[in-house]
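Listed after this line are the structures, all set down as structure tokens.
FYI, it's all coordinate maths here, none of it is from the lab. The structure displayed is predicted, hence computed values, not measured ones. Cβ atoms are built from the backbone, for glycine too; each structure is taken alone.
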Structure 1
Amino acid sequence: MIISVGGAIQDRFMDPLHFSIALGPLAVYLLLLALINLSSRPFLTTGARDTAALGVAVSGFVIAGPMELFMPEAAATHFGPWVWLMLLAFYGLCLTLLVLLVRPRLVIYNMTPDQIRPILAELAKDMDEDARWAGETLVMPHLGVHLHVESFAPLRNVQLIANGSQQNYGGWRQLEIGLYRILRESKALPNPYGFFLMSLSMIIGVMVMVWMLADREGVAQALGEMLRR
């Protein structure tokens, strides 16, 4: 059973339409990451937006893989192409639920822990006079914020991740606004890793375009089968 399912997924990815659907959103996501990493300014985003962007990036794999493979045939026969709108809405709702369930998190690109720590320490002291550090952990009791600092060296980003579930979302929002005001005036060195991400994105984009233009009949046939026409 597992082998047959794996074979079916492999067959679907062997045509240009499913290949482009699967890798198109990922290529756009990689290009976005490349532009962020090549920027000369820090970039601040929330964990919710970061997770949502990743969910959109992998949506193509979900659509071209399990979503079509396990398509409810009765619903496809009854609703026709509209069944895809329902499935995409269901995926969007699942992604929204995941975003709402994740703990508060702030992601800062183009910054290292050594660069962000003094900024965060000064900001925390201004926002909460009882703020204190314990290693890589910061506690701001009056704001209801308890976080620890993690970094991902290849993308040169720093994440401020909530410790535990007892968090004040209003306090996190204040922290986000305070960091944004400081970081928008800051400068950063572009991350050379961004060139790799951009190259990878362009390679995927060229492969998608060339394959789709080279086999237009195959694309039209696969699209008809996909929409159950």
Structure 2
Amino acid sequence: MNYTPVLEFLIDLKFNNNKEWFHANRERYDEARESFIQLVQLLIDEISKFDMDIKNLTAKDCLFRINRDIRFSKNKEPYKTNFGAFIAAGGRKSQHAGYYLHFEADASFLGGGIYMPEPQMLTKIRQAISDHPTVWTQLVNDKKFAKYFPEIVGESLKSAPKGFRSDDPMLKWIQHKSFAVTHSISNELWISGEVVAKLVNGYKILHPLNQFLNKSVIK
């Protein structure tokens, strides 16, 4: 599929982020959104071959709205300048680890894991890392994983979390508040004809992290 029209729509939206322009270009938006929906469904179909947790999802379960919530924001632009989807058991609002796609001109990325989990879930993940240091270390130090996802994103504590020892060998990991990773995508990928294959490859590399996190929070 050719994603150039999607990319071009998002570029134009960046420079015309107002309701008048959007409504005048509603047909372009509808076509771009439909292309993105089809892409997400293709990804669900491919990811479900190695992650059965998401096999019953549909793309619309996973899509985020393009309208921005401007009620409490200083930025009053009415629309996001990206299409986004979170593929995880339960859909876009899921607390499970999953697979994220962010399609935005000059700022696209794929990613996943769990971003800012609720306190009870966060404690479970930290405990799993502390209890299974070898499994976690092998996972994050795997050559493919470390090259593709070089860091865990988000904030970290400066001291040991409550309930954990300051001399825990896994302290640098359990200090994290999130367990999410990202990998940048160039504009060129969207016009390359290799979109699905490249994205699925990245999600396969991500899969062991999601497995570890989901097993941790389901216990």
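Out of 1, 2, choose the structure whose coordinates give relative contact order in percent (Cα under 8 Å, 6 or more apart) equal to 33 when calculated. For relative contact order in percent (Cα under 8 Å, 6 or more apart), the value 33 is produced by structure 1. When distance in nm of label points 7 Å out along Cα→Cβ at positions 111 and 143 is computed for each of 1, 2, the one that comes out at 2.7 is 2. A value of 2, 9, 15, 17, 14, 13, 11, 8, 6, 3, 1, 1, 0 was computed for P(r) over Cα pairs in 5 Å bins from 0, in percent, for residues 79-206 alone; which of 1, 2 is the source structure? Value 2, 9, 15, 17, 14, 13, 11, 8, 6, 3, 1, 1, 0 for P(r) over Cα pairs in 5 Å bins from 0, in percent, for residues 79-206 alone corresponds to 1 out of 1, 2.
To which of 1, 2 does the computed value -14000 (helix-only ellipticity at 222 nm (-39500 (n - 2.57) for each DSSP H run of 4 or more, over all residues; to 500)) belong? Computing helix-only ellipticity at 222 nm (-39500 (n - 2.57) for each DSSP H run of 4 or more, over all residues; to 500) on every structure in 1, 2 gives -14000 only for 2. Between structures 1, 2, the calculation of distance in nm of label points 7 Å out along Cα→Cβ at positions 135 and 151 yields its largest number for 2.
State the single structure among 1, 2 that was used to calculate Rg and Dmax of the Cα atoms in Å, giving 18.7, 60.
On the way: 1: 22.0, 67; 2: 18.7, 60.
Answer for the origin of the read-out: 2.
Quick one: mean count of other Cβ atoms within 10 Å over residues 63-70 came out at 13.6 when computed from one of 1, 2, so which one is it? Write down the numbers at each step before the final one.
Working: 1: 16.5; 2: 13.6.
Derived from 2, not from the others.
Computing mean count of other Cβ atoms within 10 Å over residues 15-22 across structures 1, 2 gives 12.1 for structure 2.
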